[in-house]
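**Q** Given below, in the form of structure tokens, are the structures.
Throughout, read-outs are computed from the coordinates displayed, never taken from laboratory work. These numbers come from a predicted model, not from an experiment. Cβ atoms are built from the backbone, for glycine too; each structure is taken alone.
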Structure I
Amino acid sequence: MEVLALRLKPDADLRQSLKTFTLQKNIKAGFILSAIGSLKQATIRFATQDTSAVLINKFEILSLNGTLTTNGIHLHICISDKHGKTIGGHLDNGCIIYTTAEIVIGTTKNFTFTRTLDPQTGYNELEIIPHQ
């Protein structure tokens, strides 16, 4: 496993920055190891919803999980507000960094991750291609 790290600065878009980083580093099978930081805007798609909700407030990033590959990223985020109330869902464009985001990414050469349309779900789902 290779470990990569990045720090995002204020006003960066979390999802777009991770997508750009994945392309720049040519990540074929990546996954989030650790992520903390803060947002001043969160754009999250909740379960079974077709559109994302935009939340304008200060939030702590409690967790970020998912896979990264050059042909698609799939990430879920959990955040908390100033009262400690937590909320989470599918990370969308428009999660804007407030002070920082410290992210550690693992990659492996044992697989290539790709996203292909699954006729059963109707979504582009993870396909794991093992390397010999």
Structure II
Amino acid sequence: MESYGLRLKPGMDLKQEMAQFVSTKQLQSASISTCVGSLRELTIRLANQQRLLHLKGHFEIVSLTGTFADNGANNHIHISVSDSTGNTIGGHLVDGNIIYTTAEIVLLNNKDIHFTREIDPETTYYELKVVEN
């Protein structure tokens, strides 16, 4: 298992920067260990919805979890954030989550396995496939 740390700065896109990092480092089976930080724009897809939710304001990242497959080209990431009153919302992370002050992230990579995604005939979605090296 390898660990990688990165810090994103104000104005950066959370999802895009993580995917770029995973691609640049050629991580084959990366997962998010932890993330703390804040956003000034939140863009998520809520459960079983097609339309995206886009909010502007100040949000604390209270949870970020997920996996990156195929060197970051395919990922499945969920985020939860809270606002200034403590209300919390979460969903599927998409592009458009803009860092407010910082995002401090630790990624893990397991060299003994490889993550990829394939269409699952039951769900009809691209689902994670784990291949042992």
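**Q** Between structures I, II, where is distance in nm of label points 7 Å out along Cα→Cβ at positions 86 and 118 highest?
**A** Of structures I, II, the maximum of distance in nm of label points 7 Å out along Cα→Cβ at positions 86 and 118 occurs in II.
**Q** Can you spot which of I, II the value 14.9, 47 was calculated from, given it is Rg and Dmax of the Cα atoms in Å?
**A** Matching structure: II.
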